[in-house]
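Some structures are shown below for you to check.
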Structure 1
Amino acid sequence: MNDAIGTAAGKVWGYLDKNGPASSTKITTVTKLNKSEVQRAIGWLACEGKLDFETKGRNETISLR
């Protein structure tokens with residue numbers, strides 16, 4: 001399971017690195033990962049201190065630090 005989460009985290013990190021801030025919905029759509037995989041990957045990257053979160057109204061944007 002850790003390998004799968006690590007792989008998903010790599011895809012999420014790569015997407016954000018190339019494209020900049022995005023919502024979790026956008027990341028899910030573009031990376032073709034399922035919602036659970038994206039959420040686990042975001043959690044992994046957040047625990048490593050690699051993400052920033054910004055909320056405007058009802059929208060949350062995720063970006064690399």
Structure 2
Amino acid sequence: MEQLNWQRSSFSEDSADYIEIASEGDLVYLRESNNPELVVTTTRTKLNAWILGAKDGEFDHFVGL
């Protein structure tokens with residue numbers, strides 16, 4: 001995991017707590033900045049399905065939008 005190029009959203013600004021994402025091949029890794037040892041792994045296909053659902057508003061009830 002050390003060699004991965006972790007990226008965070010520009011919307012995170014200077015917040016100490018944010019989510020980072022990295023990829024290698026077909027795998028995508030997600031972690032929180034305040035607990036970088038805990039990494040969630042998924043595939044590009046699964047993440048793409050989730051992002052499309054988020055864009056369509058399927059998860060808005062989790063954030064009170």
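If you work out Rg/Rh (Cα atoms, Kirkwood Rh) for 1, 2, which one comes out largest?
2
Here is a follow-up. Here relative contact order in percent (Cα under 8 Å, 6 or more apart) was calculated and came to 38; which of the structures 1, 2 was it taken from?
1
So, one more: Ranked by mean count of other Cβ atoms within 10 Å over residues 2-9, which of 1, 2 sits at the highest value?
With respect to mean count of other Cβ atoms within 10 Å over residues 2-9, the highest-scoring structure among 1, 2 is 1.
Of the structures labelled 1, 2, one was used to calculate helix-only ellipticity at 222 nm (-39500 (n - 2.57) for each DSSP H run of 4 or more, over all residues; to 500), giving -5500. Name it.
The read-out was computed on structure 2.
For mean count of other Cβ atoms within 10 Å over residues 34-41, which of 1, 2 scores largest?
Structure 1 gives the largest value of mean count of other Cβ atoms within 10 Å over residues 34-41 among 1, 2.
Values quoted throughout were computed directly from the atomic coordinates according to the rules given, and no laboratory measurement underlies them. Every value quoted in this text rests on a predicted model; they were computed, and no experiment measured them. Cβ atoms are built from the backbone, for glycine too; each structure is taken alone.
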